[in-house]
Structure P
Amino acid sequence: MKSIHLFSYQALVAGMLLAGCSSPAATEDATAQTVETTMGRGIDLANLDTTVNPCEDFYEYANGGWVKNNPIPASESAWGSFNELAEKNNVVLRELLQEAASNTTAAKGSAAQMIGDFYAAGMDSVAIDKAGINPIKPELERIAAVKTADDLFKAIADLKTKGVSGYFTTYVTQDDKISTQYALNAMQGGLSLPDRDYYLKSDERSTAIRTAYATHLQNMFKLVGDDAATAKKKAETVMNIENRLAKASRARVDLRDPYANYNKMTVQEFSSKNPNLKISQLLAGMGAQTAKEVIVGQPDFFKELNTMLKSTPLEDWKTYTQWHLVKTMAPYLSQPFVQENFNFYGKTLSGAKEMQPRWKRVLRATDDAMGEALGQLYVQKTFSPEAKKKALEMVNNLQEAFREHVRTLDWMSEETKQRAQQKLGAFAVKIGYPDKWKEYKGLEVDRSSYAANVMRANQFAFQENVGKIGKPVDRNEWFMSPPTVNAYYNPSMNEIVFPAGILQPPFFDPNADDAVNYGGMGAVIGHELTHGFDDQGAKYDFEGNLKDWWSKEDLEKFNARADAVAGQYSAYTVLDNMHVNGKLTLGENIADIGGLNIAYTALQKALEKNNPGKIAGFTPEQRFFLAWAQIWRINARDEYLNRQILTDPHSPGRFRTNGPVANMPQFYEAFGCEKGDKMFKAEAERAKIW
């Protein structure tokens, strides 16, 4: 899918003065030790490690105390500020869901009835275990009954509508080059491991994961009813197909080029290039038969898939299809399926030691299925108009700071500056929750089958998506539910979106001082604004169209500065000898650096009106940088970090903290950093674009 730039990967599972000098806090009256030392009004001094020089390792200085005192819960692969806030939200959401589930008289089709019945069905483990594999038996029987290629593609189309993975990915979204229209997209897919590299890399860790995956496949086929020999053979079949698909898949760094992913053709042309894919039959089965054109993301992938569909035996495709059905639905079936699914995807791939409690898993599934129905109840209980007003005020201040940065750039021509200002002025802003709530009219939810509810919800969402073909673009649509602890920039909409879930401490507190809010939520806002001008976002114009609006000379200067950012982050070592992938994380790193600089400028303007001076021993500038650091505090297991390095466009928390501040002379001034300190970079080496 096209890049909608999230603030953090964690969220939907997120130095000192000079060596030998005392901590800034230690120079103040001990009675001023803390101002609201919770996640609330300020900086919790217990989270710091003042034995560390902030100019040597600012992340450790700002978060070392928290890191030592907050081990990763057994049910998690990582634990950080995003998780802490999500836990707080979960308490509210659980109460809402339990209340809805206890109400058996809610009107049919109402939000309360649908989320209540969905949650109740998911929590009924006795009924789920008794049903075993029965909820997906009709689909399994349909796959088993396949005799011809036509039968197979009818089954594939039906399963696609129910959210089952496999073969490739298809969806409807705005046309990258005509943002006023919807377009059908076809992208590479069909893999069960997180990325092509998991199949192709030969290092010890990747090899061990593939071995565990083969065992997992066998175990799942045994649960379906196959004997050991058959299960082993089927596992080999799936591995062979997915290995070929992986080799044909484009690498993640290459997927960041929106021009390379834009290959528009008629459905007839796509069909003539890939006749074995039977695209017209698939589209009809998926309810997308009105599509006349398709944007093909990776033509070489479909060329290989087309070849495979002819050369690979039908029985092998039936096995592959069966696997993807079971994999997709395993979390919603009886305990043996849930446990085996967790053993591989939770333990082996992510490092969690034990499963999350059922209520959390069902809560997440409910949010996935009917996020706005649940979100409507959530914001009524948690999100005040005052918070929305204050957040919007911050956005306006950040936009003005960005305008100032553009005006004063010394590397950009006036003509390109005017176009950048035009784009900045056209940003749409969404805060908290939608102005108009999504309706789920026609979605059938009852208490008889959790898995059936999930499939119907998937089908409802799929049909809603393909139903956009030929309709006007809905610019009021949200792509995150209100309780989500995250934010995003959508280039085709040219919009920044901040759900209510993230507009809380430690990111945002209407009652906190400006330094804390601008270092937290201000930097989040700046981050999303900067995404409109990172190495991907900068390729879209003010109307959200993929279009070149730069002068040749300015683009060359931009790319040179972006290369410097990529080089800086590629030098960071994360795990074993694995480094941050500076090219994969480039857009997020540009957004972090730009967002923090813009937020700092906005803070200075706020301080002109109200400067409280030192609080708890820290100047406003120090509190600003500490607030930035505290939102990236995290403990992570090796498995999590391995997956993050290979698949995530975000850098690990340590480098999201240290990377941007190491480029800011304002940070050096705030903490007294000088040449020779690890955090200090010579002026010529500092990366700065916006």
Structure Q
Amino acid sequence: MPKDTLSKRDPRYDVLFEPVRIGPVTAKNRFYQVPHCNGGGYRDPSAVAEMRRIKSEGGWGVIFTEQVEMHYTSEITPFIELRLWEDKDIPALARMADAMKSNGALAGIELAYSGVNGSNFYTREVPRAPMNSPIRTFTKDPVCARAMDKQDIRDLRKWHRNACLRARKAGYDIIELYGAHGFGVIQHFLSPLTNQRDDEYGGSLENRARLFRELISECKDAVGDTVAISVRLSLNELGGLGNPQVRDVIEMHSDLPDLWDLGHGTWEECSGTSRFTEEGAQEPLVGGIRDLTDKPVVGVGRFTSPDSMVSQIRRGVLDFIGCARPSIADPFIPRKIDEGRVEDIRECIGCNICVTGDMTMSISRCTQNPTFMEEWRKGWHPEKMNEKGESGTVLVIGAGPAGLEAARAAATRGYDVALAEAGTELGGRVRLESLLPGLATWGRVRDYRVHQISQMANVEIYYDSRLTAQDVLDFGFENVAIATGSTWRRDGVARHKLLPISIDGAMPIFTPDDLMAGRLPEGRHVVLYDDDHYYMGGVLAELLVQKGARVTLVTPSNLVSEWTINTLEQHCIQAKLIELGVEIVTAHGLNEVGSVGVTLDCTFTGRTRDLACDAVVLVTTRLPNDGLWQELKARENEWPAAGIKRIERIGDANAPAPIAWAVYAGHRFARELDTELEEGALPFRREVTELTPVE
């Protein structure tokens, strides 16, 4: 494809910008944002639309919605997705389609009938599936689906047709039928796990694929020759529709859909965290499928490197580079490659904090991209900052994730920034945590910001600069951000115990700070007490095993690292620790630390038990390092004379939280310099449900 006159891309990436035909429509390049959830759905339609408009501006060739519930008899409350139940849903989806197409991308919509995965808690409709079966959801809802009879199947086909007509009316170029990750009715009919019917829709693979053929054919007939029909399938279902059978399905129906969108297996497998899944991990499952069909194939693999993307295309693995999480971390990946700015890509770290927005029914976040889902709510653009305000100077104290982002963003706005770091290296907690087992990619949080700052003439970095309150007052910077981080507690206080526990001074006590600094237990048997419930406990248990310790992990929860259910990796973490030989004690809190062991208490009965050990690692909670802030706050009357307009503590120094929270705090500090909210005003926009007129 000839380059645009403004393109400065490396010629080896030209193949990524070739147009590709998808049935009756043509994508301008090979960058394909596959469907991904975001926590907004039907509740925040303008926020979701603007998020995807930004991706269109960023140069993507194809942009998709998340899954869109196509009929009220199958919905997945409490999760908040899009809906296309009736014509009233069209305007919001049309706004999104217009946003997607605003810069030449094709707009795609993923229609989902959840079947076995739809509990229908909102509509109270009885779930329908290929056979009588329990509903299979994250929350293990105690309801069952009834087997579809022939009329139900005819209804299902009609509902798909109607949804396609609505999607076409809303302006979509590609309509995708969802049959992947165990979530879509197409997969439920294809899989012998969820389809054990004895009629023409069950039994042989050809019979189990009957509904698949009917839906695609009838949807194509409905929308005519102006809209493409694609299908999303999982490449492998453990114990069910395995990879060989998936290949059989594709070969049997090679030219039926206009495109094959192929996921890994379950959602957890398809969106595996970087701790357990490498870039391009899908290739062994998807390799060779292009030889089975003349229709284009899209696959995913948390692609962040354009060289990896080119390799997939050149070797005939894929026709499109599918991205969800990388398109969140940097919506401008295509443009940056085209403009010769590969080094400016904010690479996805594979932490899955984005997924937690969907899992917690809240707005999604991104560790690398603090503007994600704030494009409409706050007017934040990922590549453009608001104009500089009336002040001119900023002092950022602390070069962790909050401090680095505050310095980068403030300098981008045009402020003169001094970044003071107490140590000799930049990165704070991300520098240390990226050295732990499986977390190497987390160093990208530091690397991106350090690289950007290194190119800015208006940022000065000062190492070995542990500042006092008097230093800050003497320097006279107009704006000050205190990003001095946090410290892990050593007294056992966390969720299970709100008061310090009794600890015998003869027992060696360690915290994550100690282990990350290289101070490790010398004893053979270590009890690691995890009342944090995110990744740190499991990671440190793995580290201790690597160092030769025998580890017993104790947690008040019923699962190890329980909150990582929301990042789709809890099962991997617990399996890894079991394989490493870690003894796991769940549903027990740490009651007391003695000289030769610990006393645990059952979280259900309160019964205690003793456990001998040589050392204890406490992974509980953190306290903000806010001493400098407290000193400056006590001298607030001196700020005006020193020329200081604003001092703010940000990130963990304000309230410890995951890294994404710290990056967001740094970005928000910079965005809000020299701005003031009207009293009582919300710091973001929201959409409020319109009341139906009283009859």
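Computed from the coordinates by the stated procedures, all read-outs in this text should not be read as laboratory data. Worth saying up front: this structure is predicted, and the values here are computed from it rather than measured. Cβ atoms are built from the backbone, for glycine too; each structure is taken alone.
Computed quantities for the displayed model
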read-out	value
Identity of the structure behind 0.45 (criterion: FRET efficiency 1/(1 + (r/R0)^6) of positions 99 and 675 (r between Cβ atoms, R0 = 25 Å, to 0.05), calculated), options P, Q	Q
Identity of the structure behind 12.6 (criterion: Kirkwood radius over Cα pairs in Å, for residues 563-610 alone, calculated), options P, Q	Q
Which entry (P, Q) yields the derived value 8.2 for distance in nm of label points 7 Å out along Cα→Cβ at positions 147 and 619	P
Source structure (of P, Q) for helix-only ellipticity at 222 nm (-39500 (n - 2.57) for each DSSP H run of 4 or more, over all residues; to 500), computed value -16000	P
Comparison of P, Q - label where Cα Rg over 2.2 N^0.38 Å is highest	Q
Comparison of P, Q by distance in nm of label points 7 Å out along Cα→Cβ at positions 123 and 555 - largest value held by	P
Entry that produces 0.00 once FRET efficiency 1/(1 + (r/R0)^6) of positions 259 and 643 (r between Cβ atoms, R0 = 30 Å, to 0.05) is calculated, selected from P, Q	Q
